[in-house]
1. I have 2.6 for distance in nm of label points 7 Å out along Cα→Cβ at positions 99 and 195, calculated from one of the structures I, II, III. Which structure is it?
2. Among the shown structures I, II, III, from which was the value 1.3 of distance in nm of label points 7 Å out along Cα→Cβ at positions 19 and 147 calculated?
3. So semi-axes √(5λ) of the Cα gyration tensor in Å, computed for just one structure, reads 73, 29, 15; which one of I, II, III is that?
4. With Cα extents along the principal axes in Å, for residues 107-186 alone derived from the coordinates and found to be 84, 30, 15, which of I, II, III does the value describe?
Structure I
Amino acid sequence: MNVLNNEKLPVPLIVLISIFGIIETASLVSEFGLLSTLKLRQLFLMVGAFWPPLISNDLIGIYSNQKYIMFITYAFIHGNFLHFLVNAVVLLSLGKMISYKLGNLITVLLFFVSSISGGLVFYFLSKSASPMIGASGAVFGFIGVWQYYDLSSRLSRKEPLQHFFFTIGALIIGNILIAFILNGGLAWEAHLGGFLMGFIFVPFLSLFRGTELNI
C-alpha cells in the first residue's frame, strides 16, 4: 500500500476524538468527586448510550428520537479512560491512511456509517438489553477499509493472501479473548457490523464518485 509516512492527521477526525476526550475527562472528574454529587458518566449513559430496548419500545426515551440519535451518540461515550485511549489511537493511526486516500470528509462519513452499522448489527445479533457504548464500531469500520485495501493490493499484485487471512484470524481470536477476559462484556456484534461496513465502503463509494482505489 502506497501510504506516506508524513501524512497529516485529519483535522475533522481530531475534532471528533477531542469530543470523546472531553466527555471522558468530564466523566473522570465527576468520579473523583470534583463536581459535587453530579455523576456525569451515568448521565452520559442515560442520554447517549445505545439502549436496545428503546428500539423495541420496551423502554421510553428521555428525549425525542433518542432511539435514532443513539446510533451516533453511543460512539462518543466510553467506559473508562483506557477504553477511550485505545479507540482514539486506532482511529488516528488508520485515519491518517484513510484520509490520505479518500479525503477528510469521507473519513468522517466512514466513522458515522460504521457506527450506525455497528449499532444495527448489535441490535439484531445481541440478546442483551444492557446499554452499549464506545467507538469500537467505527474503529472496526476503519480496520475494514484497511483490510479491503490490503486484500485489493495483494490481489492486484498476485501476492499470497496468507497475511490477509492471518490478520482476519487474529482479529477474531482477539475478540474472543477479550470477550472471555471481560466475561462476555464485549460488543463483538458492533465490531462485526463496523468491519463489514468498512470493508464494502470503498467499492460502494466508487460507484458514486469514481474513486481511484490508489492501491
Structure II
Amino acid sequence: MFKVADKRETTENKSYEFNGIVYTDTPGLNAVIQDDELAFEAVISSDVNIFVHSQLDGELSKKEVEYLQNLVSQYCTAQMLIGKTVFVMNHIESLNDEEIKKAKQRFVQQIKDVFGLDPILLTVKTVSYIKAMRENKAVLAKQSGVEEIKEQVLKLCKDEVVKYRRKKRLSLVYGEIINLLQQKLEETAKAINNEKARSQKIWSEINQMIQNINSIKSKSKY
C-alpha cells in the first residue's frame, strides 16, 4: 500500500481508505520538525498505530524511544499510546528462533522500562511476504506474520474498543479545555481584584487630597 524503504521517503501524511478503515503513513524518525508535528498530530488522533522497528538496527534506539515519549501528552497518556499501538519488529529473516525470542524480550523490556506497560509486539518477515504474494504461496504468506498484524489491527478497530478510546481521548481534551478556562478565569479575577485595589488606593489618595484642600481653605479664612 505504502512504499517502504530503508531511508525515509514519506515527508507528509499519506492516507488510504480500505474496508472502512483509513490508513495513514506518517513521516519517519529522520523527518524535520514540521514533519514531526504532522506525524504527532496523526498518531495522537488515530485509533490504532503501527510502529515498525527494523531489527537490522538492533534494539530500540534512543531516537525511537524519544519519539514515543514525545507522543505522550495531555491528550494522549502513556497507557492510551501503548494500548492502541501495534509494535512490529521487521527484518528478522536472518535471525533464528532463539535470537528472535531474545530480541522480542529486549524490545518488550525497553518499553516497560520507559512506560511501565507491556506492548503488543509482533514480528514480520517482509521479504517472505512479498515473495509469497508474487508466487501465490499461502503457507509462506502465513509464516511471514503479516496476517497476525492484520488480525491485531482489526481487533483494535472494533467499534466498542474504538468508541471507548475516543471517549477517553475526548475526556482528556475537555479536561484540558476546562483547566485552561479555569486558569483564564482565575487570572481575570485576579486582574479585576488588582484593579479594584488600585482604584480604591487612588480614591483614597483623592479623598485625602480633598481633605487637605478643605483644611487649607478652612485655615485661610482666618
Structure III
Amino acid sequence: MIHFFKKPVSHLALPEKFTYPFHYTPHPLCVLAAEEVKEYIASRKEWQEELASGKMFGVLIVQTDNGITNNEENQIGYLAAFSGNLDGKNLHPYFVPPVYDLLQPEGFFKIEEEQISAINIRIRELENSSSYLDSKEKWKIETEQAKAVLNQAKAELKMAKEAREIRRQSSPELSGEEQASLIRESQYQKAEYKRLEKKWKNWALSWYFCHIPKIHPQRCFVRN
C-alpha cells in the first residue's frame, strides 16, 4: 500500500506541518510522488480513455515506523488515491481503498439507491398518467380564472378609489359623516378583496392536497 520513492529523497527535508489544502505551493516530495503516480497511470493502457475526460488523483507523504524496511532512504514514502470510481471499481491494488465501498452490491448505498430509483420511476409514471395530466390542465384553467377574477376585483377597487377621490375634490366641504362613510367604504372594499384573495388561496391548497399523487410518505422515508 505504501509506495517508496524510486529515487533517493534523504536530501529533501520533511515539511513541518500540513499545508492549507486550497492554496499552497506543493512540497518537493509531493511533486515527486505525483510524478511517480502519473508514470504509473500512464502505463495502464486500459484506463486511458476514461482518464482523457479527467480524473482527480492525490498523494499523501508518509513516514514508516522503524523495522518496516532496512533501507533508510526508503523510510519516506507516499499513499496514492483517486476520486470516484476507476475502471468501474473502487478497489485497485496501487491505491488506498475507500472508507466505504459504494459499489458493494449488498451495501447500504446500493440498496438505498435501488429504492430511490424505484420511487423515481413511480414518479415518472404518475407524471405521465392521464389523471395527472388532466388534473394539471384543470389546475391551469382554474388558476387562470382565479387570476382573472382577482385582476377584475383589483380594477374595481382602483375605480372605486378614484371615484372617492373625485368626490372629495369636487365636494371639498364634505361633512364628517360623509368623510367617515368614504373611509368605511374604502376599508370594506379592501377587506372584501382580501377575503376574495384568501378564498382563492384556500381553494388552491385544497385542490393541491386532493389531487397531488400520494407519494409523500415514500419521499419522507428516503430522506430520513
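No lab work stands behind these numbers, since they all come straight from the coordinates. Note that the structure is predicted; figures quoted are calculated from it, not measured. Cβ atoms are built from the backbone, for glycine too; each structure is taken alone.
1. Working: I: 2.6; II: 7.1; III: 6.0.
The read-out comes from structure I.
2. Working: I: 2.7; II: 1.3; III: 5.6.
Clearly, the read-out refers to II.
3. On the way: I: 31, 19, 17; II: 63, 18, 16; III: 73, 29, 15.
For semi-axes √(5λ) of the Cα gyration tensor in Å, the value 73, 29, 15 is produced by structure III.
4. Values: I: 46, 30, 18; II: 67, 31, 18; III: 84, 30, 15.
Structure III accounts for this read-out.
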